[in-house]
Structure 1
Amino acid sequence: MSDGILNIAIMGAGGRMGQMLVREVTATEGCHVIGATDREGSPHIGEDAGSLAGIKALGVVIEDDPAPVIARAHAVIDFTTPAATVEHTRLCAQANAAHIVGTTGLSKEDEAALELASRHSAVVYAPNMSVGVTLLMALTEKVAAVLGPDYDIEVLEMHHRHKVDAPSGTALGLGKAAAKGRGVDHDAAAIYARQGHTGARKEGTIGYATLRGGDVVGDHTVMFAGEGERIEIGHKASSRQVFAAGALRAARWAHSQPYGLYSMRDVLGLD
């Protein structure tokens, strides 16, 4: 990083989250958008990233080839698709660029690709970049540990009608935090759907409920239901700006870190 300026590339700059990221980076002193991409065939290819985001023209044209864009960047912020993110993390490793991943729906194989890339670059991967949600996950782990198995755990989430993966990455992150706090295997405890005659709730399970509709940015609630009382902790996002601000915070932090795979808890110093 020269002259104290962090050069940032935005992947998926044509989408709503990408445009928010362009605005957030541009408004932050010491940070520049030096490149932007969108999927091949996108109608936004060739447009100025700033103009598309509703701010001044930046002289940064949205491209469909991520390789030259990533090669120019100190840090890459990526809220795209699992397949694209896997390609981006390989390119970031080659370019020694920090990779900030907010993409959801990644498989275990996709996550393994991030792990491999983190041997050659700093990778921050989080299902939700919000500072508030990161604190909620830490609190969920602590509450689950203190309350123990006498309290049933349910994770409720709601998002806009366009979201394609369920449960949300954030909901899964909260469930995994609860499982860690309780000291159980998440995959063995998780219940993703209930229908018909299900019988009594199995002790020790972690249930998920998914709602979709309207333009909801993201609502998450973790319920701990015991005998005679119910404890609920949650987070409601009213703007994607909180995710953009968290991702930018992660980018500024990761650029000076050694190679490795990090989370937002690392960024905030919670671990």
Structure 2
Amino acid sequence: MNLVLQGPGAGAAQAAEAARLSGARDIEQIAAGAFRLHAAEKNAAVIEWCHEQKLDCAFVPEGRRFADLKLLAMDMDSTLITIECIDELGDLAGKKAEIAALTARAMRGEIDYARSLQARVALLAGLGIDALQRVYDGRLRLSPGAEALIDACKTHGVKLLLVSGGFTFFTERLKQRLGIDSTISNQLEMKEAKLTGGLLGGIVDAAAKAARFREVAHALGAAREQTVAVGDGANDLPMLAEAGVSVAYRAKPVVKAKASCALDFSGLDGVIHLFE
């Protein structure tokens, strides 16, 4: 196994100490703040030390190449982008605290996602649809490293899937802006230039995310080991379970416990460094 060590605080001294703790054979710097330690031994001491140092660490099989991938899927809210769009819409509706509390509980897996989404969307009833553009223009920001990860996918012919329990208004704009291949998300109902508090069509929940991931992977003829999924919330877990490599990005504990690896301190470009 190789140990990939990365984060804003990762330097030569940190790599050397991680190599000592893991018994790694040699150290390769793969990017600024990112190192691959060859022939490392997974043990609790190095994992605990990395956590104390605020460094991300992942033990990965040697020879796993980014160029061999066919599909990379990402969640949108708090993964590809830094915000939860529904919480920001709630702010414009004067109901951010109430909506954000429901969002947080749903992402931790404490309440049913579909019911929580319906309850949150209902609180947006009467909000002018111009609020959607205001959130997109003024509050939506890509997560650190997002563009580097997307560029790497395009360079190597890896198809990009954006899956979201959020809203089509945002996923479609990001698809066009970033050149994402396909998306799935929820559609807000609108009448007379206002949100009705309802949704159109079926709800994109955890099962729908996983089903879309399987559908795209099958269409691409992708074997499990040729797929990656990145997410942060409990509603991403079934999709993450489908992927050959699952990455918990700034994620809730329930997600980190089940993913292949976690990125708590690195940007999304940290996904690239997991591969040779």
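Every number here is computed from the coordinates shown, using simple stated rules; none is lab data. This one's a predicted model, so the numbers in the text were calculated from it and none came from an experiment. Cβ atoms are built from the backbone, for glycine too; each structure is taken alone.
Name the one structure among 1, 2 that mean count of other Cβ atoms within 10 Å over residues 17-24 of 24.4 was derived from. All intermediate terms of the calculation are to be shown ahead of the outcome.
Working: 1: 24.4; 2: 19.2.
Among 1, 2, the structure yielding 24.4 for mean count of other Cβ atoms within 10 Å over residues 17-24 is 1.
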For this session: Determine which structure produced the value 0.75 for FRET efficiency 1/(1 + (r/R0)^6) of positions 161 and 225 (r between Cβ atoms, R0 = 35 Å, to 0.05), calculated from the coordinates; the candidates are 1, 2.
Result: 1
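Figure out for me which of the structures 1, 2 the number 3.3 belongs to, where distance in nm of label points 7 Å out along Cα→Cβ at positions 89 and 209 was derived from the coordinates.
Values: 1: 3.3; 2: 1.7.
Label of the originating structure: 1.
When distance in nm of label points 7 Å out along Cα→Cβ at positions 121 and 185 is calculated, the result is 1.3; to which of the structures 1, 2 does this value belong?
Numbers: 1: 3.4; 2: 1.3.
It traces back to 2.
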For this session: Give the label, chosen from 1, 2, of the structure having the highest value of distance in nm of label points 7 Å out along Cα→Cβ at positions 113 and 129.
Result: 2
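Name the one structure among 1, 2 that distance in nm of label points 7 Å out along Cα→Cβ at positions 25 and 145 of 3.6 was derived from.
Of the structures listed, the value fits 1.
Once Cα Rg over 2.2 N^0.38 Å, for residues 57-96 alone is calculated for every structure in 1, 2, which label goes with the largest value?
Details: 1: 1.16; 2: 1.96.
Top value of Cα Rg over 2.2 N^0.38 Å, for residues 57-96 alone, among 1, 2, belongs to structure 2.
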Problem set entry | Computed -0.49, -1.13, -1.23 for log10 I(q)/I(0) by the Debye sum over Cα atoms at q = 0.13, 0.20, 0.21 Å⁻¹, for residues 9-136 alone - originating structure among 1, 2 | 1
